[in-house]
1. Could you tell me which structure in I, II was used to calculate FRET efficiency 1/(1 + (r/R0)^6) of positions 92 and 108 (r between Cβ atoms, R0 = 30 Å, to 0.05) as 0.90?
2. Comparing I, II, where is mean count of other Cβ atoms within 10 Å over residues 12-19 highest?
3. Can you rank I, II by relative contact order in percent (Cα under 8 Å, 6 or more apart) and just name the one with the largest value?
4. Name the one structure among I, II that percent of Cα pairs over 17 Å apart, for residues 76-147 alone of 56 was derived from.
5. On distance in nm of label points 7 Å out along Cα→Cβ at positions 100 and 164, which of the structures labelled I, II is highest?
6. A value of 7.7 was derived for mean projected area of the Cα convex hull in nm², for residues 20-123 alone; which structure in I, II was it taken from?
7. Give the label, chosen from I, II, of the structure having the highest value of mean projected area of the Cα convex hull in nm².
8. With distance in nm of label points 7 Å out along Cα→Cβ at positions 116 and 132 coming out at 2.8, pick the structure among I, II it was computed from.
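Read-outs throughout are calculated quantities, based only on the coordinates presented, and are distinct from any laboratory measurement. Since the model is a prediction, treat every value here as computed from it, not as a measurement. Cβ atoms are built from the backbone, for glycine too; each structure is taken alone.
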Structure I
Amino acid sequence: MSEEFRPQKIHIIGSVGSGKTTLAKELSALSSAAHYELDNIVWERSSIGDRRRTDKEKKEILNEIIGSAAWIIEGVHTDAWMEGSLQQADVIILLDPGYKVRNLRIIKRYLRQISGLESANYKPSFRIFLNMFKWNRYFEHTTKPYIFDTYLNYGHKVIIAENKADVIDYLHFAKKPF
């Protein structure tokens, strides 16, 4: 990859515990591009509880984001409403550390959240904690194979990496931010 390559529009996908949010925040700091979590597009957050947005609402919000000059979107949803971010992305990153690594990160995240050391967009509960293992297993066996089949259309701009350091080095952010 040439030294001049500095993607302006980045979509990061991966399972729960893969490091999507951590990578997105770091790339956002290095590039000054705004960072968005797909889960916060799917869910309208409020103090009285979360409401799942309609596909039309999600698509409108996403279209506003991807219409901007630079962005970093992280999250994996296989619904048609988010196709525009994949089409508009300069690079799509599949962050894929090992299955066991993700499970350990889920445990660490939960312990940090319930002890107040880490914030969350949702109220941490034991039910959500258990669901994260289920979602990780589902990603490994169902979503990841689907991604590999479906995202072949985007092969020229897909990066598959096990860790954020490899991605940052590959994109040349480590030496020269925007």
Structure II
Amino acid sequence: MAKPKILGEERRQLLLKILKDRNAPITGTELAKTANVSRQVIVSDITLLKARNEPILATSQGYLYMAQNPIHQYKERIVACFHPPEETENELFLLVDHGATVKDVRIEHPVYGDLSASIMVSNRKEVSQFLQRIEETNAGYLSQLTEGIHLHTIIAPSEEILDEAEEALRTAGYLVDEKD
């Protein structure tokens, strides 16, 4: 017997409960299976929930409810980076290997202005999954639109970890201030 579809507001409340109960991202596909609807319905539901100011973050690993996430207690820093696309894996590995989470990537586009994308990678496995999705979807990196120049918001439990991660970028020659 087929599982019944959960309709409208009841489904959105179920999605919120699932997201709040998890400490890790969950994909739209997993949510769609649970609610017995299409992934597109989930995308619409998440959009409606975000419009209600629910703190839901879409990451490369799936959706994450941020209000209960301990990541809000972290320190945050923006670093300006420059490197060719083939150095992306090394750059991200350097950051996560020093205990930082790469929250996002941002560029300044000459037509669209500031563009940003959530990354939310904290370890090598998540970096590999992120890069695999880029490859599988044949997507480009935002930094390719700006000849390699981009910003990352990095977060960590302490300023010391942020300092170490930034120093690793400097040593590798990835910081913009090193390219003057």
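1. On the way: I: 0.65; II: 0.90.
Checking each candidate, the match is II.
2. Working: I: 24.8; II: 17.5.
Largest calculated value belongs to I.
3. Details: I: 35; II: 24.
Structure I gives the largest value of relative contact order in percent (Cα under 8 Å, 6 or more apart) among I, II.
4. On the way: I: 56; II: 43.
Among I, II, the structure yielding 56 for percent of Cα pairs over 17 Å apart, for residues 76-147 alone is I.
5. Details: I: 2.4; II: 1.3.
Once distance in nm of label points 7 Å out along Cα→Cβ at positions 100 and 164 is tallied for I, II, the winner is I.
6. Working: I: 7.7; II: 8.5.
Derived from the structure labelled I.
7. Values: I: 10.5; II: 11.9.
For this comparison of mean projected area of the Cα convex hull in nm², the top structure is II.
8. On the way: I: 1.9; II: 2.8.
That value comes from structure II.
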